[in-house]
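> Next up: the structures, one after another.
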Structure I
Amino acid sequence: MASSSLTTHFHPSVLQKDQNIPTQFIWPKEELVQTKEELNEPMIDLAGFFHGDVAATAAAAEQLRAGCEKHGFFQVTNHGVDEELIRAAQDEMDSLFKLSVDKKVSLQKMPGSLWGYSGAHSDRFSSNLPWKEMFSFQYDHGSAPEELLVVDYFNNVVGKEFEKTGLVYQKYCEAMKKLSLALFQLLAISLGIDREHYKKFFEDGSSIMRCNYYPACNEPNLTLGTGPHCDPTSLTILHQDQVGGLEVFSNNKWQSVRPRPNTLVINIGDTFMALSNGRYKSCLHRAAVHKGKERRSMVYFVNPKKDKVVKPPQDLVDQKGEKIKRKYPDFTWSKLLGFTQKHYRADDTTLQSFCHWLLTNKD
């Protein structure tokens, strides 16, 4: 049996020597229903949109609307992010996850923090643990170009020998910011509101960059790499390798997402669902693991500035002279973030649970 220290730290090299995984990684049977179908999500070509082609932009907005109303999920091609930069960022993950256990522990996230290393969320939970390691850090949209905040983080926290890693992720985050602001324009077009509304709302935001590593697992049918949940954030931009494992809940069943070369995966989160007054769904998704294969992914969670009030634009609640009922109360991103870090483990009802908590805890 694996060492009892695994209740505190996730040691893939130790775990993989055991034929049976520890009980804290075993998920309830009802959460482990296997996928039998592949998701038919929109594949949106952004080339025409970036070149100002009116017809192509309208077509892309229509595709986006269909995916966001159905399950909150789509993929994009010709997204403008350099493929060499993506490969470099993916390669740098190895240097992080191959660090010694002691070094990882020294970088472990502090309680309530989002930045640093986490092994299977074992610092927060003791059951239904995900079979993965994560390394997260912040990227401030509002920082000046000369402020290399990501580089500084790697230099000062991870170590000066990781300056190159920091430079790669600084550039990657800058590319993700640029893409996200373009996507917010397309989202606004698809909702029939001012094209610049969401772009302006997020341009001084503070996003989260996360690297995920899913080790091979001896009993993949008993656990999950990531449990079923909706992201509490606004928009998620994911690059996954070609191993596969991402699954989306649609039409009352889990469906697998085929990895496609040169594409990025996009999904709607709870905060944007509130910003659209519920028009667009927050995507319910999870990640499976494999017996003989490890998997890596890079996730960029887009968020507004913490003190900004999250509420839908007036055009979505006042149409043709008729008032449309507000589905969610006003809140700040910092409130929702605090709720998920201190009071609640993200699942498929995070936003509803948060709204109830918000209305009953006025302090």
Structure II
Amino acid sequence: MYRSPAIARSFLSALLIVSASLLLAACSSENSDSTSTDSVPAEIGYMPILPDSQLFVGLEDGSIEAAGIEAKLVSFQNGPAMVQALLGGQLDIAYFGIGPTMVARGKGADIKVVASNIIEQISFVALGNLAPYFENGDPTTAFKRFEQDNGRKAKVSTFPVGSVPQTVLAYWLDRELGIESDAIDVIYQGASQVQQALLTGAVDGAAILEPVVSIVEHRADDARSVAHGESMFPGQPGAVLAVRAEFIDAHPEVVQKLVAAHSAATEKLKSGDEAAIDAVHKYVGGGRLPREIVAKAVASSADSFVADPNRIIDGTRRMRDFQQETGTLGADTDIDALFETRFYDAIESGNSKTSTSNADASGS
């Protein structure tokens, strides 16, 4: 069949347009697939408590997503449960207490502490029947005088053995008050159970952290914080950001951005940023707590929010030694191997260079 040159040229042009369209579509599809795989899926374990606030801020302000992490959240009620999850191969990232972190590392979980969350956050809250013994008279004899007057030992609630609150309680009794651990009856519970025990008067006091402290003081008129972080365990390390070593090796640039987001979130919490408080309110207590309680808890912890992991290395070593001495930490934990400070150090180094550059510019 005869086709004129004009028709042939039109046919060829149409064919080229179709081919180009198909090629563009293919490239677009590849780019879309590439974009969708930029984020790294990460299973993140946490507890819905104030010491994990940097996670909540990072989730809500988008900085964790911007770091390249597709977060898959797993909530826990206590540290030992997170230890089991880590030992079972779960969790790439964990926000939990330094005590369970050492336990997990000692039992074989290859995790690294890349940032601190908070320090000296444990308080001892006493209810009306116990509080007066601390407010009137020598605190070192408070429990003894309570037992003499009431015919029984004081019942005290705290987190499970090996946790930060339990360790701080034991340290306070032994090193600060100079009394035996059996001077009180200790009940080991999760965060919500400790809170309920205090609010129902099932216990006389508790070694606990925020926001339980603020909740109980708000709802129970006779509740008093009779001892605070520094007086219970000076320089006490608290919750930390830990990452599985395998994840660090595979995605160091993601971890660097995560630590940067963590540091920025810490500054927001310290300054009382309203959006940061909203983020904490959403996650702590499942969003059911009055916002003013959460705001109070954040404000009272402002000086305790610390991101620099270097700040807690010595305190962690002292805590390890005490736990080994009291038998609550079985395996020896190499503290130097537990910490990976290079990501935070890189942020500080960058800040230092920026400050020097600004100073030079202002002096020129």
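No value in this document is a laboratory result; all are computed from the given coordinates. This is a predicted model, so every value here is computed, not measured. Cβ atoms are built from the backbone, for glycine too; each structure is taken alone.
> Suppose you compute volume of the Cα convex hull per residue in Å³ for every structure in I, II: which one lands on 210?
II
> Starting from the value 0.90: which structure in I, II was FRET efficiency 1/(1 + (r/R0)^6) of positions 44 and 132 (r between Cβ atoms, R0 = 41 Å, to 0.05) calculated from?
Of the options listed, only I reproduces it.
> Then there's this: Work out the source of -9000 here, i.e. which of I, II gives that when helix-only ellipticity at 222 nm (-39500 (n - 2.57) for each DSSP H run of 4 or more, over all residues; to 500) is computed.
Computing helix-only ellipticity at 222 nm (-39500 (n - 2.57) for each DSSP H run of 4 or more, over all residues; to 500) on every structure in I, II gives -9000 only for I.
> FRET efficiency 1/(1 + (r/R0)^6) of positions 100 and 260 (r between Cβ atoms, R0 = 41 Å, to 0.05) was computed and gave 0.70; which structure, I, II, did it come from?
Source structure: I.
> With relative contact order in percent (Cα under 8 Å, 6 or more apart) coming out at 20, pick the structure among I, II it was computed from.
I
> Determine which structure produced the value 12, 34, 28, 18, 9, 0 for P(r) over Cα pairs in 10 Å bins from 0, in percent, for residues 164-267 alone, calculated from the coordinates; the candidates are I, II. Write out the running numbers ahead of the final one.
On the way: I: 11, 36, 35, 15, 3, 0; II: 12, 34, 28, 18, 9, 0.
Considering all the candidates, the number was obtained from II.
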